Every structure is written in structure tokens, then in C-alpha cells.
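Q: Next come the structures, one after another.
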Structure 1
């Protein structure tokens, strides 16, 4: 069990951190025995523990006791974490070479982490405020230059590594279902349902210009092939036939996505009201935000999508700043879908600091707005669904990969090989740390003049070969919600020992959770995964109780309604 001592102002950040790092913990209680104590930004009382982690960007009274000598305080530096530059967004205290212990974390050649091994305890002193960093990451946005780093997940990985290196057993519920290493969420923002709705407007003229002048320039600069140039020109020439209904509408998205994804679940964010650009849109192109369709124009497709196992959610216009508008937009989609639990992603990804409170009051089940328009990566530094600042129950499904960010000339403007390299890095991170990889491919991206469909097909093909679980946005968020509902409780027994229990009051969890146990026998580190989908609350589940006893004693359990996987690795592997 981890005991946490933190500032009152950071208690919410502590609670959210341990929803992401799902392991037994509680706020420190005097008189309780803890294997691990984390103190963040506060003086540490006299405690008895095996591992003491102190996070603070200022000199603490405890430092003198442990022989720590503070140096200069710096701001916005990057730690060197296993070859990755891990940014710190708050203040950081560096440590003088005269300090006791050895440097365990460096940042721009300065020491910001010390390991002090004493006979009775191992002390790790870090010169930054962990939970203040968590607070900043979940309430703000990482700068574009660090978008590729899942910074918050790396903080979790670091803490896990310190615990295991200290030889302490650890029980965790990882952020991926049993049998899978991560979750894949395919999403489509539908801003256009075809070019037939756009006659002599800015969308049509923009298409004509990009397909003639723009495509020719792209060919001359070798960004597209001559074959692709001919395909684009052919589409422009066919435009009159499309308007007359004599040729297929090459911007129509639904049939193409359903055929390519082939019954994989996907989430379609649909516009509730056409012709509405929305209010409080402070850009020069605000009037262009209005769409030429809404959900009532595509009733046959909404029926088809639902039958194919896809989800229909709100592509919000004014929900991000107006509760009543949010309720109106939700009701419009709910009337068509006949469902009450509906999520949202804002058109143009608009949001402000009050958005999540507004969306929660409007009645949305989840949001999936927080991503970058200008790049791909981790806006809030995590692969996991999390509770955004201002919300009490609403969860945020982070957006990671967007087609426009990859290929738009005003954005990254990458070639396909360059884009693949960027996406492969995010896929690798998802396999490594778990969580969800959320992908957005827009309605007309598969057709002319973009022709980004081949890249999406390649991306989808790669993901199919990996051990990811494909779910709609609602399914992915629902899985994370169930994981968050699981609670750890440690009770004292009459003989003076303690017993750890898992409490859960919800429905059956599918796909099941993993209960992961780390332990050490001699020089080997052991990792055991249990598959658990229990519906019980305080009643004793046989598999659960055996896994908890295993956590305490590392004895071989008899698995009854789940599976077990055991891995053995050298104890130094996680260092």
C-alpha cells in the first residue's frame, strides 16, 4: 500500500493520478504502516517505510536529515528518461554535488533526482513537484515540440520502476484489457456528406483550385505522382456529372469507410444542425464553420451505421460554451439514435477552460475534443481516458492521430513516409504503456483531391496485425469507467496482519481487466497477469482473493474463472 502526503490544493490531482496508475494507495494516515510513502511539496514527518519518495521544487526541512544540498532552482527543463527528453513544466530544484547519495535523474546536465540508500529505508529525492506536474498536464496542453511524448504516462512508468527496483511487491490494474496491450478507437468527424451539397460556394471553389493549381504544383514539386494528378483532374472534370446525378459523389464517406473497416466498430461524430457556424468563434473563417447537412439528411446512413455496430455521437457546434445549446444538440442526435448515453467531439476542436463543466451539465456521456489541430500526439500527455479539469464525472477520450494535422499544407504537411514514421511512434507507445490510440479520419479524406485513403488503409492494416482491442469511443470510455470504479481496501485482521480487497459495484467488465502482480524471488522479477471480469462488490470472488493472496505471498494460485500469464525477467530489467 502506498501512503501519499500532499498539499490540500493538489488532492484532486493525486486522486486522478492514481486512477491512471491503478494501484493500492491512500492519503497518509498516522499510525498506519506503508511499504511506500510519497511526499509531495510538504515536509515529511518521522515515518517508517521501505521506500520514501520526496517530490518538491523547494528545499525541505527533511533535506538536512538526509544530507541533501539544494542548488539553483530552474524552470522548464527536460529530464533524460531512458533516452527521451521528458519535459518538466513547473519549477525544478537542482541538487549540489555535495549531496549524499547518487544521482538517479539528470536534467540538462543538472541533478534533479537523488537516491539515498540507508539501512532502514531507501530515499528518493526529486527536485520537482509530481502532482503539480500532473495538475498542469491535465488542465493545459503540452507544447507542440513535446506532443510526441506521453509525459504523464512516463511519470507513472518512472514511479513503477522505482518501486520495483526497491524490491517491493506491486499490484496494478494496467490500462489495457486482458489479452490486449492497448485499445484502438477509430473515429470520423463528418463535416461533409458529399460535394453535391456544395454548388458555387467556398467548398466547391476551394476544391477546384486545389485540384488544378494546387495539384499541378504538388506534381511539379514531386509530392504526388502523375497518376495521382490525372485522378484529381478526372474528378474535377466529372463535377458537372456528379451534380446531375450521373456520376458517383466522390466525397460520400460512409460506404467507403464501412467497406474498408469491414465491421470494425467506429464512432461517427455527426452535425446536429446545418447552417450554424456557431457563436464565440473568433477566427477570420468563422462563417465557414457552418455545414450544408445535418443528421436528419442522412437517416438511411444512421440506420446502416448502427446495424454495422458503429456509434453515432455529436459533432458539437455551440455545446463547448453553452449548456442549453449543448442540451439541444444532444437531444437532436438522441432523437435519431434513440439512445440516452451520447458523447461529443467539438467541431474544429473548440473548447475553453469551462467546456467540460458545460458538457457535463448538458448531459454528455464523454468528450473526445482534446487533441491537436496542428500536430499529432498527446495534448494532455497521456494515452488514457481521464477526468478533465472542471468535470466531476465526465471523462475525456484523448485524440492522438488526425489526418489533417498530418497532411494539410498549413499543418505538418508531411509526405506519407514521414507521416508513417510519426504514427508508428505513437503505435509503439500505445503497445508499451497501454491506454487508447484514438484516430480521426475525416469524411472526404479518402477521395479527391486529398487521396489520404491509402494511408488510412495502411494504418488500419498495421493495427489489425497487433494485439489491440477495437472499440467505439463509448465502449472505450465505458471500459475505463469500469476500471475507475474498482477500489482497493486494506483491512486489519485480528492477528495484526492486513488484508487487501478489491471492491467493485458495477456490471460485468468486458473485455476483462488485468490484475497484474509484480514480485521478486531471488534475482528474478516475476510478473503475473490475472484475467478478471467480476460482477461482485464486497463478496469474495475466488480468483480475486487468490490473486490478492498471491500478491502478499507470491504463492502459486489456482485460477478458476480467468487466465494467468507468468513472465520471469532479471531483476535489473526495469532499471
Structure 2
């Protein structure tokens, strides 16, 4: 029932846009006829020809998109004549004045018929094309961060559960598939870690998980463990829907990395699309299509507002019309490209222009593509999503550390500056912490840099998984990390980081056959005492130095601000 309600709502939105388009047409046709009269008096009046051509081009594209096919066809014929007057083709035919007026008369009659109370309803040939899009699926799991581990080697399972707990995974261990089945029926986990073989026989684990999936009607995200490394065991796991396969003994860090992939707790941020079109109704129609696919849109009808919209909205892509007042889409794209910050921003033209030469000319200014109105909704969504995803990836590569995926030094500093501004406006609490892995040089010198990288990755994952989505975690460089904690008191920040310190100290690292542990130290400072970013960073750094000087493996919190 909810899906039907949603579909009706979409139809109503589109119907209102169509009605608004029709309502404005008589006045716009009168203005077009005035431009035509100017051309009749002076065929060399280029300003009148440009304005008339833009109007007819717009009506052609919008009419087709809204299903007004007769109106669009008449506009297309008139547009060809206007293009000839602009010198875009051969000389106009001898009776171009009569032909142009005839086209405008036909458009006026079509609009008059459609605007009558029964006209639009009776005109079944001009029905608005419908569309259905697959809704965006949130990536949240029913089980939150609960993981079920089923292994007949209970002690080994408990050891794995302890390690996973350091990274924020609440792991429940079962020794038999039957017990796992009962638990899944009672509460569905975020993922299952399953042994392949049990004393009862080979592939008992995969068979049991497949049966649980049939019984619940939904496959479980699964990671398989096994003492076997043969093709048959791996194939059975894949056929059962296994997301990963590890040979025993498995390293906790490898298991955590796989769990992070299969238990994505937050759906990705929706793509942000800036739509630039001087026709608000068709811009609204395209916005509805993208919104139904789970995207966020921002509409601009005046080209001169684009730079402000880019700065305010921070889009992943721009969808732009070719013909607009003040400037063309090609000129606007060039203008955007001249701003260094937007050199790589994807721009796609969406226009009823069918001239291939003009399309290629538009693409030469650095646009990513050209879509012709009317566009099939699924094609529009696909074209936008592909380019927006590419932009997201490029931005992420520029903003994040290549080893850990955390924000890099520059981006973390920008987030800290923004967090301070927010705290100032709202009078809210804000803490900043500097974290350093203890004796990290000794780890590199003793075990090698690849093992040192594993230690850095482990701390990055502990911080990412255990802190809130609103907290910012960055790698400041080397073995040093930074954490921004909005709306958190000094006392709470100290306790939180101390709990993370204790858990990180329990993570087992491996260098060949050797096992070892690492610790970290941290210093925490508060915005309450330091109102400028530089002072806040210096205070956290001083506190970190005190933690190091005091023996390491500890958290030092600066004193609370005096009342």
C-alpha cells in the first residue's frame, strides 16, 4: 500500500508541473509572436532570432518530456526556421515568414485545446510517460554489530570473539549449527562466521547456513573458516553465498577487514546533483526522477546563481541545459571549469539538441556527456549515478590517507576548523585528541614496515568502528592520529579514549610466527579553553607529550576550564 501511495504522490507532482507548464504557455507564446513580428519587420534582428530560437528549443524539449507530442512537433518545425535565420544552416526558404507564423498558430491552437477543462483529459495521445525505478536500499543490517560465530573448536572461537570485541563487534559463539539456527530465528545478526566442517561430516557448515537462508527467506552475510584450502571447500563456500573464506588459523585483522565489508552499518550518502535549467517545470521533472532513485537535487534556473549554488550545495555532478538566457550551457561550463575547485566536477548536458556537431562542441569544453530530451528515466539515473560515483571516488582519494582510508592531515584540519565554527555558533562542547602509537619505530625496526603498516591499520579500524559517525578520525602522519569529538565533555572524551586504549592493547599482532602487542598514548584538549584551532591543536599536542613523558600507554586530559 505504501508503494502505491508513493507512486500516486509522484504522479501528482508531475501533473502539477505539467499544469504549471501549460498555464504559462499562452503568455510565452504571445511573447514569441512579438519576437516573430520583429523578425518580419527586420529579418536581420539577431537578438529577436536568438530569443525566439531559445523559446522554441525549450518548448520542443519540455513538450516531449511531458508527453505533449503535437506541441513539441510544431515547436521543432518552428525551431528549424529560427535556426536558419541565425545562420546555423542554409538560407531560409522563400516563404519562411508564413511558415513560422503557421507553426506558432498551430502551437497556440494546441495549447488552447489542452488548457480547456476537458482538453487535457481527452487528449490520450499526450499522456505523460510513467516510470518505475528501483528504490535505494539502505545498507543497515538487522543485527547492528552483532556477529554469530559457529565453530566446534570453542576455545578458538572464544579467542576470535575477544579479538573482534576490540574492534566493536559483539560476537556470540556457538559450537553447533543447530544452536546457531535457533539464535538466528530469534535475532538476526549482522553477519555469520561459519566453520565449513564439523565432526558430523564435510560441508556441514555450508549446508546448515544454506538451510537457514531458506528457512528465513533471506541469505545471511557469511564468512567461512576452514582447515581446508582445497578447491571443493572454497567452491562450496562460494555456492553458499560466502563473502570471504579464510584458512585456519585466521588473523583477527583479516577477519575484521572482511567483516567491515559485509556489515556496512551506514548507507552511502545520497548523490548530490545540481540541475541548471531555465525551465523550472522540466528541471522539477528531472529532479523527481533523481529523487525517486535516492538522490538529492538542487535546482537553479538563473545561470548567474550557479557559482553560489556550487559553493553552498557541493554537488557530485551538474546536469545542465544547453540553451539558457544570459549565457549558453557551453559558456557556463567553461566558466565553471575556470574555477580551480571545479575543474574535475562532472558536467552533463541535458538538452533536446540533436545536432551532433553542436553536441560535440559542447563536449569539447570538458563536459562528461550529452543526454537528449526526452530522456528515459532509467537512462538518466544510470548516467548520473556513474558519473557522480566517479566524482565521489576522486574526492575520497584526495581527502583520505591511502593506507588507512582515514581523512588525511589537510582534510582533518578543515573538519576541525568547521567543528570549531559550529561549536562557537551553538555554544556546544568540542574535544580534540592527538594519538600516537607507542614505540612505533621499534616495531618497524624489529618486524619490518609491512608489519608496522598492519599496526597502523589496526588502530585506524579500532577508532573508526568504536567512535560515533559524527566523530572525525584522521591520520595526521606516520603513527600519529587525530580525533574530533563534537558535543563531548573532557571527562567523557578521556573515558572513551581510555577504553579504546585498553582494547587496542589486547589486539594480537603477528610477524611470522611471533606474536606481539602494541599500545598508544593520547592527549585531549577542549574547545572550552581554546577558542582558536591552532591553540586547540597545541594544547592536545602538549597533553600527548605529557602522556609520553609519563610512561606511555595512557591518556592525559588537560584540566577543565576555570568557571
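Readers should treat all values here as calculations from the given coordinates under stated rules, not as data from a laboratory. Because the structure is a prediction, the values reported are computed rather than measured. Cβ atoms are built from the backbone, for glycine too; each structure is taken alone.
Q: For which of the structures 1, 2 does the calculation of mean projected area of the Cα convex hull in nm², for residues 56-311 alone return 23.4?
A: 2
Q: Once mean count of other Cβ atoms within 10 Å over residues 72-79 is calculated for all of 1, 2, which comes out largest?
A: When mean count of other Cβ atoms within 10 Å over residues 72-79 is computed for each of 1, 2, structure 2 gives the biggest number.
Q: Quick one: relative contact order in percent (Cα under 8 Å, 6 or more apart) came out at 15 when computed from one of 1, 2, so which one is it?
A: So the calculation was done on 1.
Q: Also: Tell me which structure, out of 1, 2, gives -9000 once helix-only ellipticity at 222 nm (-39500 (n - 2.57) for each DSSP H run of 4 or more, over all residues; to 500) is calculated. Intermediate values should be presented prior to the final figure.
A: Working: 1: -9000; 2: -17000.
Label of the originating structure: 1.
Q: One of 1, 2 was used to compute mean count of other Cβ atoms within 10 Å over residues 152-159, and the answer was 14.9. Which one was it? Write out the running numbers ahead of the final one.
A: Details: 1: 22.0; 2: 14.9.
Only one of 1, 2 returns 14.9 for mean count of other Cβ atoms within 10 Å over residues 152-159, namely 2.
Q: Given a computed value of 167 for volume of the Cα convex hull per residue in Å³, which structure among 1, 2 does it belong to? It would help to have the intermediate numbers written out before the result.
A: Working: 1: 167; 2: 216.
It traces back to 1.
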